[in-house]
Structure P
Amino acid sequence: MTPRVLHLPQYGDTALIGASYHGHEGCVRLLLEAEAIEVNAKNIGDYTALHGAAGNGHLAIAKRLLEGGADPTLRDKYGRTAIDLARGQGKSEVVALLSEPRWDKAAAAKAAADKAAADKAEAAWNSHKPTFYFMPRAAVLGATAKQLKRMQELRDSKLLEKMAVDLNEAFQGTGLIQNILFVSHRWEDWATPDETGAQLAALKAHLIAHPEVQYVWFDYACMPQRSSSCPLDKDDRTPAEKAEFNLMLKAITDMYLTAKVLILLDTMYRTRFWTTMEGWCSMQQVTSEGVRPASAGESRVTVVCIHNATQDDKQALLKMSTKTPQEISKFLASPDVFVTNKKDKETMLPIVGKTEEHVREMMSGMHLYCV
């Protein structure tokens, strides 16, 4: 049936526009209950019922219209949306209502797509066999640019391998983890983590000296990253990439607790949250009783000083290995330990604080596996 549009004289207002403008909620309710009413009908100024309700602060009517399918993105002949009129008239309650994401169809569709992507990634994720992207040693040694490329570029060029790390094997020091090197480094700039190329040069030198290393994990090259042209307050990763990134992030401490680690130490390394956490994890030895500082014969970590770092900086870092999980958590929580995204501390500090319990569980073999 064709939607009903009851026009009134003068401005071409529909009955719904008139009732909404003047605040006649009962009339609006009856009109919306009418069969096939056109809720987004416009007058000669492209003014809708929602424009009328919003500009005059009729909150209940605006909500009824929205629930009835009113489109808050429609503009009048002056280019104004309903929220523009509400803001102009100081109708804060209506502004708050119209600001809710559920009324923005495009935002709602995007939110639904994001959730679907996250749900799909979550469903495919096996917390006991987390999946990571790795660079084969040949790809690292063959890199010709000053620094390693962004993960998405390497992935699309088929230069990354996606593999699952069996944590049962990793905590026993067997399996794939024996052939992987995780790199811990400070990002020198958010868009160019290795500005001078010193980090890649040190990594290549390490690989040449250690032919047993077959794969490398370097966060910028192995986890989905924003593009360099993306504004700092935006995120141009796909929903699937963001979901995958977050899942990998939560599993990263297990990698630094069990894999071989190359620390690229500069003078600012110990002032950063992520590097300090990674460094501490890499200097621990997992046991059936939890963690303890690794002995010389057990050490999995190689520390290479770059830029202005000295042997004194190296010794200061190595001393941190004696901190307990509770002590390192307290240290990391301090405001003078910098992190770009403060939510990272909220996510990771509880994980670090429970390192002992987690390691005991993993070493006991009592944890359940998802096949």
Structure Q
Amino acid sequence: MSSTPTTRHTLVFDTPEQSLTLKSEPIQTPTAHGSALVRILSATTRPHNKASFAGKPVLPVTAPYVPGNSAIARIIDVGPDAVSLEKGQLVYVSGFITARDDHDNTRILLGFSDLGAPKSKKLFKAWPGLWADVATVPQENCVPLNESLLCDTMGYTVGQLEYIDRLAVANGGVSSAALRAGETVIVCPATGHFSGAVVELAAQIGCNVVALTRSAAKLEPLTARHPRITPVELSGDVDADAKAIRAACPQGMADALIDVSPHEAAANPSHLHAGLQVLRGHSRVVFLGAMDNVSIPYTSIMARNVTIKGQFMFTREMTAALVKMIESGIVKLGKEAGHNVRAYKMEDWQQAIAEAETATQWGEQIVLEP
């Protein structure tokens, strides 16, 4: 195995007035306690990267910073306290980092957002993002992958494996809703990056999925692959939509609802109100989206003993369980799953973020490969 590198190369965002710059910096040696040094093989982009670099971030972030939120990587070295991670191991590097001494309250989206709080800004500066050839990351954010099984036997590329990034967020909602095979879940909306991932994941673990959409045609790539997905095209009329949703549920009621609505959906959340009408007693609701100040039918929720939970991102245990489902073949990736992953070299980052800005439909993903 080659020796540990002493220098790493990163793309750095300084100000909207200038392009990202490629910089070199020394690598801290030896690798610190709690850290892993990894070689980046494939790193995610976001549809909002281009707007963020133009000074219009969707979430707060303080420059300068190294972008890059998650990656498929190979471990080069680990800190002296590592007991499981090994040199040469293929891992998924999660971009959701929590402070070790304030786990419940201080979190960041690596290389994407410091979330605005003073403590989070400090944490964000401590861990640069993953648009780099080599990165230092928290050991707990490295989820081991069975390379022989996933790459040699199943034939997945590192770019296709990076779709774990999308499914990890979806699995946060699916796990929080405690979905079980045979249950019926309403997902709204259902055609976006993360909402579509919730739909495909729930269907693959054996749930009946009622997918709410403004355009059933946009769901055809999903419904064509998964017979347990039933689309419901929304009219905007709450009672009429509730009737259509009820008709799509095998038993006329749903066991759970996962809402993945974007911020702008708060202007008319009729889809949520319609879905809530169709929930059975003791059902579960998970808010995975970004709507603000949305009213809910308090008395009806109370009378049916409905549990409502918020789920921001996921836990390491949730992602490890997702990887097991992929390795067992329960959850599919790549072309077989309908995913369209396109890779760009690091130096072509401008082309990558331009394409990522428009690649917003289910299954589309743009990655950078150093």
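Quick look at the values:
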item	result
Structure responsible for 16.8, with mean count of other Cβ atoms within 10 Å over residues 27-34 calculated and labels P, Q on offer	P
Top of P, Q by relative contact order in percent (Cα under 8 Å, 6 or more apart), largest first	Q
With distance in nm of label points 7 Å out along Cα→Cβ at positions 211 and 323 derived as 3.9, matching label from P, Q	P
FRET efficiency 1/(1 + (r/R0)^6) of positions 67 and 331 (r between Cβ atoms, R0 = 35 Å, to 0.05) from the coordinates reads 0.80; which among P, Q	Q
Answer label among P, Q for the case where helix-only ellipticity at 222 nm (-39500 (n - 2.57) for each DSSP H run of 4 or more, over all residues; to 500), calculated from the coordinates, equals -13000	P
Comparison of P, Q - label where volume of the Cα convex hull per residue in Å³ is highest	P
Test item: distance in nm of label points 7 Å out along Cα→Cβ at positions 299 and 347 calculated as 3.2, pick one of P, Q	P
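Each reported figure results from applying straightforward, stated rules to the coordinates on display, with no laboratory input. On a predicted model such as this, the values are computed, not experimentally measured, just so you know. Cβ atoms are built from the backbone, for glycine too; each structure is taken alone.
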